[in-house]
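Chemist: Following are the structures in question.
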Structure P
Amino acid sequence: MYLDLQTRLRNTFERFIRERFNVSAPIMIEQPRRPEFGEMALPFCFELAKALKRPPRQIANEVVETIGPIQGVARLEAAGGGYINVFFDRTAFLARLAAGAEDRPAPAEGKIIVEHTNINPNKAAHIGHLRNAALGDTFVRILRSRGRQVEVQNYIDNTGVQVADAVVGFRYLENKTSDDVRRLAADPAVRFDYYCWDLYARVSRWYDEDPARLELRGRTMQEVEHGQGESARLAEVVADTIVRYHLATMYRLNVEYDLLPRESEILKLKFWDQAFALLKERGAIYLESEGKNKGCWVMPADSTGAAVEDSDAAERSPDDTKIIVRSNGTVTYVGKDIAYQLWKFGLLGRDFGYRLFHRYPGGRQLWVTAAGDEDHAAPAFGHGALVYNVIDVRQSYLQNIVALGLLALGYKEQAEKSVHFAYEMVALSPRCSKDLGIELSEEDQKRPYVEVSGRKGLGVKADDLIDQLQNRALEEVRSRHPEEPEEFHRRTARQIAIGALRYFLLKYTRATVIAFDFAEALSFEGETGPYVQYAAVRATGIFRKLGGQPDFSRLSEAALAAAVQSESGAEYWQLAVLASQTTAFAEQAMSTSEPSVLAKFAFQLAQAFNNFYHRHPILREPDPDRKLFLLWLTGYVRSQLERALDLLGVEVPEAM
């Protein structure tokens, strides 16, 4: 509704400017600084002034006087040095909201592929992975709400360095066979992903004690990549088992996927061979004949890509090249990523097989790539028109290399539509570190946040964090609702905990380092998930006390007009207009790739409703028409709060 009116205004003014002044000007729409300046403000006259050599205020006056009526707009007003303020037809706007009018989704523009989470399947998920998944899942929800076709992929690097290290740990530190590890993984008394978390840290220390042992890593990687012998069998057990743990962890966060593309199939189905041949044929890579990278196939990096730091610095050379194939014949993961990105766009000329891997409780199917024993009833995957890779900012250099690979192959359009959806790391506040039993030095205790390291075993497992949040929420729910059954307590505690966690991870811009803190995230006051949830619960409580929802079809235009013309009419109007912007903020979050925009809006709307709730005793309102209007406004705000929270992946509890 609000967004549709915004679009109508933009189209009307663009057409008017072309016809009257024979020029084009960008029609930006701003929020006025004060409510009395209207619902929208247009600054385009300042831009027009440069082309027309006339004062902006003079142009604004001319536009207001000559443009004519616009549906849904009561009046236009030239203001300030050249702004045009827009005032809605309030009664007509509210009548349309009351009739259930909604903003229309934009036409579909081809399939969008969003790849997120992508946890190495060698140990338990940690807090940083939760930010990746929350960002990716929220962006998917926003895209789908705007009518886009979205395919969600969670790439499984089951042949990489981290899985090889787990294999080395089992084979050479613990002397276990693949059958031993299979039995260990099946043991209900063993939390296998936690076991591997500790094993990974032990292997890292073992390498540090004697760097010559790294030769075992290289040899194991070759065996795993080529599907050879015991190492490959062990890698399969480790990776497949831990992937299922990761899926369960992410499901706790309300995150689901469509496809698990596995690196093993990229290798088995010769995707890399195809990409390698193309890269060599078009001169995008070359065989290094001297220096430290002798015998490696490398790609030159451009000046912008080479300037970005990355976590794979060991594979960077002084002359700013990137290793694609190591001298021992193994492929770096950026090489495999190039092949994978080509497949996403349908440029590789070949496809995976697929088989069903998992069914979510709601019925959604999760598929996995296969190199045999595939299900021919699988949906069509890949062939995206636009691809978002949700990967942390430390991988920017590698993402640049992937795009450079597409450019070098002549795929300029696809390179431009390969979007690195980057984000900063998640750390812990010193208080949170202490709560989790992490010992800190005096120096670390004074820092604003504490970085974590899975390699050193210093980190927060995602499930431990969620468990702690749920336990703390459970205590609060039990104290507030002692009369309710335990099932209610646990369900509500889970909804509050996940809402707190997701909102905390989403409210910051992607470029912000997050220092997670239990007390801050779970607070029922301030900019938190529980605060926003509580506003929606409060609105529901009004209808519960009323005994149900009244028949709003009885709400006449006369009653709407009377309400907004009353003493409190300005407040009612501002709340309704704010609530009507849910879709507009979703659109902004989509166009800027910044989910925090929507999180901030949800908090702003919750604040506005709570202020309204405290000032107006709705159920004690004596005037029946005014009471019906206030109930409608409450129900409308609740529906928009619930929509915004759903897009953020946050559930609304029955009570709090």
Structure Q
Amino acid sequence: MYSALRLLCLCCLLCSMAYTLAPQAQAAPLLQEGKKSLYQRVVSHPGAQLRTAPDSKAPLVKSNLVPFSALYVHARQEGWLQVGRSIGAAEGWLEADVTTPWNQSLTLLFSPPSGRDPVLFFKTETDLHQLCAAPDMETRLDGLLAAVRKDKAAQTAASLPVLASEPLDEGAVSEKRFYLMPILDMKDPFEGVKFLQVASIDPGTGGSTASVSAQAGPPRTGIALVIDTTISMKPYIEQSLNVVRAIYDSIEKDKMADNVGFAVVAYRSSTAAVPGLEYVSTVVSDFATAKDRQSLESRLAQVREATVSSHDFNEDSLAAVQQAVQDLSWEGYSSRLILLITDAGPLKSGDKYASTPMGVNELNDLARQKGIWITTLHIKSPGGAKNHNYAEQSYRALSRLSGQRANYQAVAAPTPAEGARQFATVAKTLAQGMVDMVRGTAEGRIMTRPKDSPTDKAASPEEEARRLAATLGYAMQLEYLGRTRASQAPTVVNSWIADMDLKRLARQEQSPSVEVAVLLTKNQLNDLGSQLRAIIDSAERTKKTDSRDFFRGILSASARMARDPNLPTAGKSLAELGLLAEFLDGLPYKSDIMLLREEDWYRMSVGEQTAFINRLKSRLARYEEYDKDRANWESFGQANAGDWVYRVPLSMLP
């Protein structure tokens, strides 16, 4: 009996020792409240330090944790969080005060600073709600904006319901300075507008692009004319030369001969379909200032319209825009504008002769990431009446600012002569607006926000061009000042904002003040691209574009990137894992595919489904450009490029 007892005790001791010596199984991260598969995550602030224990004196795991690291929360203990970059393992402890809860990957960016007031960060949701519910909202808002502007040095005055303001009046937040605005909570108090609880985090000296050297003197503005030179465009080619001459005369008179440069890209359509067209697109002249005007004018004077018709009424304008964005020497110009001049829409995505895989939305995104504004002058002649709606819709997307606002203007051309006259007036007004911006900045004048166009009457083409020029000039000046002054986003740990411009909201209008992006690493973006290629290849190989697997696969990839791009699915989609509904539930914003219902997909014709797949291919082409865009990847000192981060617009998800 005694021996048996000793043997039992020994076995228990050995088992205890074996348990103690064995590696401890890592517990999964903490779940979000009320969720079964979504884990708690936080984003680290600049300067956060990871320690081995929940004690400020404990040894450091990493002296300088990479700012904006998305970390899973494995445990909480008296103001400390046990965190890790992966679901499977905790790496150390962080003080909770140097983190912000972030249960999805969405972040906000300030929308282009044209035609809107600065974003105000309110102390509470109640403060914001009371303003928006007030019958005299616009009057109250004007008083609040005046008080904030007066109190720039101390915007946290106790008497104000506002914690901070976007620095817009004297320079927009520089796109060269990385900042993060994670969404913490969301309310839908009124139709068409969201109230968002956000943090605004600026890296300070923690980011590699935190300081931007000021550029001496006024901005140098580059204007690239992208001209349709097909058989119907002769009058507009000639007038483009006249516009260039007039602007050169103006800037020489003002002694700014080196501050405005023109470049010219000409385009037609597929030479594979019609060899007689000679070229798809070609650079007629790279940027030349008034000092080199003779060279540019002589080259532009040699441009001729085509002598044969294209294979389709639409032309390959997107190939020319892409060439202008990527091949022209923009480096010496801080303010950048493409002026697209055409009387036909772009080749459709399904056209086998289209020479660029990117569509209008992707090219708009590519240009804006490079600081280039696209403006379209769409000449509407009687012969293209059936094409007008398609072309306008396409070019509004190509020239989109934010929301429904676009740098687009139609030019009526009932006859070639009248069209040429109106085109000359509109083009000169736009170009002169850029010159006025350069002159004003050189003289130290800060432009005022252009007044909204009246809604009770239609503006004349000249008035519309003047308004468009003023809006563009205002936005471009703010961007320039933001770069030279290194304007930064306000640092606010917790506040409430409206996602629409408050001034327009007071007038029953909607214009976004922020845009939604997804923070992804290079590895995560490559993972998304690989998933899309596999899904698309499978669909095309089996010709089952209406299959349940295709739709669910695309939806799953998009939802995972928006919610938690690190989630391992072990080769299965979220739908197959039974997580799709939970991943979609509660997201404050959704991409086009996440808004599409499954029954909508099945109602599409084969042609519509094919067009949808072509849009996905366009997204893939854009991802390849993201990968090359070194200027906008933020490394924060990380040697491994796979860990660099990029703010991918939500609209660019599948």
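Taken together, the values in this text are just the output of simple stated rules run on the coordinates, not laboratory data. Bear in mind that the values here come from a model prediction, so they are computed numbers and not experimental data. Cβ atoms are built from the backbone, for glycine too; each structure is taken alone.
Chemist: A value of 1.00 was derived for FRET efficiency 1/(1 + (r/R0)^6) of positions 378 and 434 (r between Cβ atoms, R0 = 41 Å, to 0.05); which structure in P, Q was it taken from? Mind dumping the intermediate values first?
Modeler: Details: P: 0.25; Q: 1.00.
Only one of P, Q returns 1.00 for FRET efficiency 1/(1 + (r/R0)^6) of positions 378 and 434 (r between Cβ atoms, R0 = 41 Å, to 0.05), namely Q.
Chemist: Quick check on the output: 3, 14, 23, 24, 19, 10, 4, 2, 1, 1, 0, 0 is P(r) over Cα pairs in 10 Å bins from 0, in percent, derived from one of P, Q. Which one produced it?
Modeler: Answer by label: Q.
Chemist: As an exercise: distance in nm of label points 7 Å out along Cα→Cβ at positions 82 and 602, calculated from one structure in P, Q, equals 4.7. Which structure is it?
Modeler: Going through each structure in turn, the value belongs to Q.
Chemist: Another question, then. One of P, Q was used to calculate relative contact order in percent (Cα under 8 Å, 6 or more apart), giving 14; which?
Modeler: P
Chemist: Given a computed value of -11500 for helix-only ellipticity at 222 nm (-39500 (n - 2.57) for each DSSP H run of 4 or more, over all residues; to 500), which structure among P, Q does it belong to? Walk me through the numbers before you get to the answer.
Modeler: On the way: P: -16000; Q: -11500.
The read-out was computed on structure Q.
Chemist: May I pose another question? Give the label, chosen from P, Q, of the structure having the highest value of mean count of other Cβ atoms within 10 Å over residues 498-505.
Modeler: Sorting by mean count of other Cβ atoms within 10 Å over residues 498-505 in descending order puts P first.
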